[in-house]
Structure 1
Amino acid sequence: MPTRDRPFARGLVVANPAAGRVTDDLVEEVLARCRKHLDVVRLHRTMEVGDAARVVAAAARAADAERPDVVVSVGGDGTVREVVTGLIGAATPAGPALLVVPAGTGNSNYLAQWGAEPWPDAVDAALRGEGSRVRHLDLARIRERDQLVLLGAATGTVAEALQIARTVRVTGPARYQEAFTRACRDGVPYPGRVTVDGRVVHEGGTILVNVGGGRYRGGTYQLLPHSVLDDGELDVCVIGDGVDPLRVPELILAGDHVGEPGVVYARGRTITVERTDGAPIWFEHDGELLDRDRTAYTLDVVPGALAVACRFPNPAG
């Protein structure tokens with residue numbers, strides 16, 4: 001059983017063979033490291049979309065003697081999102097914590113929780129309880145769709161790039177980078193408004209809005225460089241048309257856009273993003289492009305919703 005010196009005793013490893021860097025050797029290495037620290041380790045290899053969410057939800061609802069203390073997600077950000085869907089969907093008061101092993105394309109969740117820490121060191125630290133702790137991280141909920149947001153949600157070029165990426169032939173992180181660069185080069189700023197806790201913080205030409213959540217998007221871009229994952233608030237960054245769109249990809253690599261004329265950075269518990277000319281808005285969350293059937297979306301913070309084993313001290317986002 002978990003003790004003060006050993007936070008976890010039972011683990012479920014969920015590996016997605018379809019993720020970019022998941023191999024049999026990697027899965028075996030993850031299992032070996034888990035078995036060093038845990039009494040019981042189960043493995044589930046996902047079979048199809050939605051499989052991870054169903055398996056994790058069932059495991060989280062199991063009797064105390066069978067329920068894992070930690071679920072290890074082995075895959076990319078899509079795998080993490082499915083695992084989180086299962087954890088939240090189980091609606092158990094003392095459910096398992098999440099631990100991420102990065103094996104996808106972007107791995108923004110891992111970056112938010114562990115930074116540049118090599119994953120083997122992160123797993124050892126998390127399962128030993130040394131240099132890490134379980135923190136209860138905030139999520140967001142899209143009011144109009146009753147959907148949870150893990151990493152972030154965005155409008156404008158961030159969302160448009162997902163559509164463009166379908167035509168980009170390169171693979172890996174370079175695929176989204178190329179798509180985002182094209183979106184900034186070819187896109188047209190839209191007339192937008194952003195409201196934070198009832199206060200309008202931006203109105204006018206808009207290149208993009210990002211709300212979250214995680215500091216990184218696409219595993220590369222620090223759109224929310226001041227994000228703290230468990231402060232009970234959402235961060236929002238607006239890049240208006242006062243910024244040269246061609247400069248945007250370079251500026252956001254290291255978070256250098258904050259403080260630029262035409263950039264707004266704010267925090268709050270409820271954030272509304274709108275397109276003000278009546279046309280549908282480009283909108284995505286966690287890398288999923290939504291149908292263009294609305295002019296506005298509202299996101300509400302869900303404080304402390306997700307137990308995650310992550311770096312100590314406080315995860316920066």
Structure 2
Amino acid sequence: MKKLIPPLLLALSCLVIPAQANPLPKGAKSGFAQVNGIQMHYVKMGKGPLLLLLHGWPQTWYEWHRIMPMLAGKYTVVAPDLRGLGLSEKTRTGYDKPTIANDIAALIQHLGRGPAFVVGHDMGGKAAYVLGLVHPELVAKLVLVDCMPPGTENMDSAKGGMWHYGFHMAAGFPEMLTKNREREYIAAQIKQWAHRKQAITPQAIDEYAKHYARPGGMTAGFNYYRALLDDAQFVAAYADQKFAMPVLAVAGRYGVADKLSKALQAKADIIKSAIAEDSGHFVPEEAPAFLVEQLSSFLAPAPPSNTP
């Protein structure tokens with residue numbers, strides 16, 4: 001039986017961290033879908049072929065709020081909250097990227113449109129990578145934004161890797177050390193990995209922290225990291241399989257830079273790459289116009305939609 005959050009506790013959690021009353025872009029609508037055994041929240045706007053935008057950590061659908069209006073004139077743009085994050089249902093298990101990919105596959109089918117254009121950033125990029133391998137019939141074109149394919153990450157901080165991998169993967173400790181400090185920790189993480197730090201506004205950090213500070217929010221986020229070794233093992237079985245669709249790799253110069261495109265060289269017959277010169281890890285927020293330009297060029301001409 002699911003535990004209900006006491007109304008007073010929920011109200012207090014919203015009061016502690018101020019946020020915009022309605023963060024939706026003008027013309028966007030919020031919805032829910034029952035997919036792959038969970039209730040998934042998504043934000044939708046525009047008309048045309050389906051374009052899915054998958055967010056990363058420590059964010060929610062809101063990381064795309066600047067991008068969505070720029071693309072809504074040509075596409076039905078849908079930005080879901082990934083499993084356990086934002087307003088999507090929190091589960092004890094299922095944070096491995098094959099399960100997340102199946103969530104997204106079910107969402108595409110629920111929306112009744114496909115194949116879809118799929119864009120994934122950070123953890124959303126890892127899920128999009130797996131989706132392209134296991135459900136190629138649902139992906140018309142694949143875009144990976146400043147992420148590394150599962151199994152290619154450098155998790156060893158003693159060898160130049162990123163320290164937060166091991167910290168987030170530890171059982172229980174990151175929750176204990178970030179409890180009641182969720183906003184501070186999220187802000188520090190964004191500050192560390194962003195280049196144009198002012199591009200991620202305090203209001204955006206408030207919006208992210210509001211959700212991660214809720215019961216189970218940080219655990220769900222850390223569980224995406226705890227599944228990384230399983231993700232690598234899963235993807236290893238597809239080592240000889242190429243993507244059946246065109247692939248675009250976009251990265252920040254101060255993010256993964258050309259590491260992403262190099263990791264993809266043997267995975268697709270049609271691959272393009274672009275680097276946002278004045279961006280760190282958070283390309284959708286640090287360089288939204290650049291990303292839209294790359295997407296518009298790569299996705300055109302749009303395939304016909306099979307629904308009005």
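Coordinate-derived values only; no laboratory data. Just so you know, these numbers come straight off a predicted model, no measurement behind them. Cβ atoms are built from the backbone, for glycine too; each structure is taken alone.
To test your reading of the models, identify which of 1, 2 gives -8000 for helix-only ellipticity at 222 nm (-39500 (n - 2.57) for each DSSP H run of 4 or more, over all residues; to 500) when calculated. Don't skip to the answer; put the middle values down first.
Numbers: 1: -8000; 2: -11000.
The correct label is 1.
I have 0.30 for FRET efficiency 1/(1 + (r/R0)^6) of positions 196 and 244 (r between Cβ atoms, R0 = 30 Å, to 0.05), calculated from one of the structures 1, 2. Which structure is it? Each step should come with its number before you reach the end.
On the way: 1: 0.75; 2: 0.30.
Answer for the origin of the read-out: 2.
Rank structures 1, 2 by Cα Rg over 2.2 N^0.38 Å, for residues 228-283 alone and report only the one at the top, that is, the highest.
Numbers: 1: 1.30; 2: 1.26.
For this comparison of Cα Rg over 2.2 N^0.38 Å, for residues 228-283 alone, the top structure is 1.
If log10 I(q)/I(0) by the Debye sum over Cα atoms at q = 0.14, 0.17, 0.18 Å⁻¹, for residues 44-187 alone is calculated from each of 1, 2, which structure is the one that comes out at -0.78, -1.08, -1.17?
On the way: 1: -0.78, -1.08, -1.17; 2: -0.71, -1.00, -1.09.
Value -0.78, -1.08, -1.17 for log10 I(q)/I(0) by the Debye sum over Cα atoms at q = 0.14, 0.17, 0.18 Å⁻¹, for residues 44-187 alone corresponds to 1 out of 1, 2.
If Cα extents along the principal axes in Å is computed to be 51, 49, 40, which of 1, 2 is the source? Write down the numbers at each step before the final one.
Working: 1: 57, 41, 33; 2: 51, 49, 40.
Attributed to the structure labelled 2.
Comparing distance in nm of label points 7 Å out along Cα→Cβ at positions 52 and 180 across 1, 2, which structure shows the greatest value? Intermediate results must be reported in sequence, preceding the final value.
Details: 1: 2.0; 2: 4.0.
With respect to distance in nm of label points 7 Å out along Cα→Cβ at positions 52 and 180, the highest-scoring structure among 1, 2 is 2.
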